[in-house]
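Just below sit the structures, each encoded as structure tokens.
Just so it is clear, none of the values below were taken in a lab; they were calculated from the coordinates. Worth saying up front: this structure is predicted, and the values here are computed from it rather than measured. Cβ atoms are built from the backbone, for glycine too; each structure is taken alone.
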Structure 1
Amino acid sequence: MRVAIAPWLRMLRPHQWAKNVLIFVPLLAAHQFTDLHAIWHAVLAFASFSLLASAVYIANDIIDIENDRLHPTKRNRPFAAGTVPVRAGYAAAPVLLIIATLLALVINTHFLIWLAVYLVVTTAYTFGLKKLVLVDAIVLATLYTIRIFAGGRASDTDLSYWIVAFSIFLFLSLAFVKRYAELTSELPTGADDALRTQQLAGRGYRNADAPLIALLGVAAGFSAAVVLALYINSNRSHTMYAEPEILWAVIPVAVYWVSWIWLKTFRGEMHDDPVIFALTDRSSFVAALVFVAIVVAATVGLVP
């Protein structure tokens, strides 16, 4: 009997592993480009987080299977569609969790602690916090930020709290993007009051909450840009960069990108995971290249 491999791979959601590049943020921010030991530990941490994430996604898909079957796109997930038996998920999740833990032990106990924190928080999210209005978005932002903390511990890199503050606001904005996109995708044009007061399946939001969610998300995104501006004017940036004044050029790039993300969301063109959208969107890629070029120029200086 021939077994289709594609559904089994989709069960792991390998495209979601791209989120774990946040593990490398502390290394890049500290300019540790030549520390091979730190880089190797960061690579192991990336693998560990990716396997743990797959285990969590499997558990989440099993728990959400009934709600997913009612969703226009999530119904195509392997368990909801029936292309992978649920019992396979029950077997795969603990195996992935064990391998992720073993990799964490190879790195150091500090990283293992952050991996455990991530598992506890994401489990709490899966089993209840995702149903709490607003709390779910804050938890999602926290889960992204935990990856940065974990990356700092894995590579033994000092973590700037400017990065933490920037990350929390940015990821909070993306979490609200996700919720807004879900709410508006289930709300037809010209919907009556009954539909507008209907709750999103498996969540605590009502369709009528969409305008407020958008307002909160845009505010969080621009708050991230404000934090970035404050960092540029701080003593830390003056010790890290040859010409920190050049960094001011990243502010309009950051403002443009946040605005672009929300513009695409309002147009109904947002992926159900905004982080994946950001990693595959051409305009986001160009913005990232410009951002990196400005940071490099500030690091090395324009004048020899």
Structure 2
Amino acid sequence: MDELLNIKDLRVKITDGGSEFYAVDGIDFRIPYGGTHALVGESGCGKSITAYSVMGLLPDVASVDSGSIHFRGDDLTKLSGRELERIRGKSIGMIFQEPLASLDPVFTIYSQISEAITLHEKAGGAQLKERVTALLKKVHIPDAKQRLESYPHQLSGGMRQRVMIATAISLKPALLIADEPTTALDVTIQLQILKLLKELKDEMGMGLFLITHDLGVVSYTCEQVSVMYAGRIVESCATKELFASPMHPYTKALLKSIPKGKGGGKKIAAIKGMVPSPEHMPKGCRFAPRCELADKKCEEAQPVLAKVSTGHYVACIRPWQ
């Protein structure tokens, strides 16, 4: 069993106000033990819903309709709520998008990190305080002991994110899910957080599942990447190969939209049009309405993710162009 996480043909249905649609529509990817995998795409494409599916934290309007999520060989979609609670936070840790919204403003940092530990283990007293202090030091929070009694609003955005990371790794999980971990931070702090995640991943031997819209973050952090568009994966391969030889038109468009160097006054390329509404997906390729290469064939049939070279999969009828 060399796979830490194996997601196969996952479909997540949203039922809201009488309408039904798939926010995630048949995706597949794997993360080996100690491996790193990024899921990248525009807002609303289904990245975070995928992460919440793994954690068993889908909102009431969402449910796994079909497919499987195997973690260490067990299908998480078949487990009871109590069984998921034993895994969530202990074997799988998660860093959420906005730390200020995730941290409770009326409890100290110590209270919140220690609660995460005591939910799964019998711990308390001076030893627990020492353990939480050590976690704050591990994520490079200065004056760690003094920070125990701080409240979230007393910390900077970068420090709050470090507290979230400390909480997520407090029980030494086998898999760490990071959902847009740098979105609310300035560029300098973003790099610090990414370096910290890589450092912790290597030191603790964790698998890392990164959710992001930023290909620059992907290139720095992950070995493998899957590009997601409108609920489906359109390209998946090694990160280096994606940057060297992108094949899907959407991936190529994303790469062209990355600012180069200082810019030099050049206009950043934009992808025309909008992501289709989940309730009104195109019949054929979902990217066809925005694709410069699309023809009638693209509008009629939905392409499947197919192997084009070793370890490189693309959902396009003309990935070589």
Next on the checklist: Matching task: 30, 15, 12 is the computed value of semi-axes √(5λ) of the Cα gyration tensor in Å, for residues 8-127 alone. Pick the structure from 1, 2.
Outcome noted: 1
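To test your reading of the models, identify which of 1, 2 gives 18.8 for mean count of other Cβ atoms within 10 Å over residues 16-23 when calculated.
Traced to structure 1.
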Checklist outcome for this item: For mean count of other Cβ atoms within 10 Å over residues 56-63, structure among 1, 2 ranking highest is 1
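Tell me which structure, out of 1, 2, gives 0.85 once FRET efficiency 1/(1 + (r/R0)^6) of positions 96 and 256 (r between Cβ atoms, R0 = 41 Å, to 0.05) is calculated.
On the way: 1: 0.60; 2: 0.85.
It must be structure 2, since only it matches.
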Item to check | Identity of the structure behind -22500 (criterion: helix-only ellipticity at 222 nm (-39500 (n - 2.57) for each DSSP H run of 4 or more, over all residues; to 500), calculated), options 1, 2 | outcome: 1
Checklist entry - Thinking of 1, 2, which structure, once log10 I(q)/I(0) by the Debye sum over Cα atoms at q = 0.12, 0.20, 0.24 Å⁻¹, for residues 168-279 alone is computed, gives back -0.50, -1.00, -1.26? => result 1
Item to check | mean projected area of the Cα convex hull in nm² - structure with the largest value, from 1, 2 | outcome: 2
